[in-house]
1. Which one of 1, 2, 3 has distance in nm of label points 7 Å out along Cα→Cβ at positions 6 and 102, as calculated from the coordinates, equal to 4.7?
2. Of the structures labelled 1, 2, 3, which one yields 15 when relative contact order in percent (Cα under 8 Å, 6 or more apart) is computed from its coordinates?
3. So volume of the Cα convex hull per residue in Å³, for residues 14-77 alone, computed for just one structure, reads 111; which one of 1, 2, 3 is that?
4. One of 1, 2, 3 was used to compute log10 I(q)/I(0) by the Debye sum over Cα atoms at q = 0.18, 0.19, 0.23 Å⁻¹, and the answer was -0.97, -1.09, -1.64. Which one was it?
5. helix-only ellipticity at 222 nm (-39500 (n - 2.57) for each DSSP H run of 4 or more, over all residues; to 500) computed as -12000: which structure among 1, 2, 3?
6. If you rank structures 1, 2, 3 by distance in nm of label points 7 Å out along Cα→Cβ at positions 70 and 86, which sits at the top with the largest value?
Structure 1
């Protein structure tokens, strides 16, 4: 998988729901498209959107499947996510994400996921 250490650190913040360290990993004008939701633009919208989502679940855990460095700064990441719902049920959802980075910070995220089983 090459040097994907940054991905492990990134998703460690996600899985442990450390909001401010997570937000700090992004450029100030980051754009995130999460499933079929409207894009979140900028760190403020990212913070609000991710916080609202995390408040709808009890927990989550990402499992790495494949990582492809398409070109410098652009990474495609395939993973499987175990979501713990508010009712205690655990559902597994596949997801593919495209990251575009500027230096060490994430500038754009496109997350292809269907959250229907998580939010039902």
Structure 2
């Protein structure tokens, strides 16, 4: 049974500006593994934007407000060798998931043409 659905879209340039203007933004929003995956290459900001969109979509699917109450880093986007994305929740985000009876949050992400989009489906 589906408990919640969330979708988010973000302009890559908007996230690039946030990253380059605020030294703490990356460490506040992304886990070390996500930072390593995003790297320093040409698609760096697209990858960051995609992960940001996943976190926002997950927050909508689970009714979470990121920030002081639930750290952004309680959600980590992972990519399987096959290329399939998933999200791993820990801490307060995992507590919220458990309280709702959600057993898995499915995610899908894409980025093209200067935007990144993500969909999250919370399933019981």
Structure 3
């Protein structure tokens, strides 16, 4: 989003009562919410009553699953594996990724036994 459209992002901050707008070196801006509870308590209710009419709705539902995992569980190897699985399923099974699911998990999972992954 270009600098001229940055006001729309500031309007989102006001609308959802959360998030921040960041100016990027590429002369664009980004709206970002970093608090999982804000996502679950402020963003989810809006999209539950105003669902998307594209495949992005499926991605949103998957994102909510990931947010709930993050909000309700410690980041254990099992939870991390679930999060990676959700992300890979959203991205056509990891299509066009530089690392395979196993390689990615091996970077973060304490038990990097290939059978675990």
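1. On the way: 1: 1.3; 2: 0.6; 3: 4.7.
For distance in nm of label points 7 Å out along Cα→Cβ at positions 6 and 102, the value 4.7 is produced by structure 3.
2. Comparing all candidates, it corresponds to 3.
3. Working: 1: 111; 2: 82; 3: 136.
Source structure for this number: 1.
4. Details: 1: -0.97, -1.09, -1.64; 2: -0.91, -1.01, -1.43; 3: -1.10, -1.15, -1.24.
Computed on structure 1.
5. Working: 1: -8000; 2: -12000; 3: -14500.
Going through each structure in turn, the value belongs to 2.
6. Working: 1: 3.5; 2: 2.0; 3: 0.9.
Once distance in nm of label points 7 Å out along Cα→Cβ at positions 70 and 86 is worked out for each structure, 1 has the highest.
Just so you know, all these numbers are worked out from the coordinates, no wet-lab data involved. Quick caveat: nothing in here was measured; it's all calculated off a predicted structure. Cβ atoms are built from the backbone, for glycine too; each structure is taken alone.
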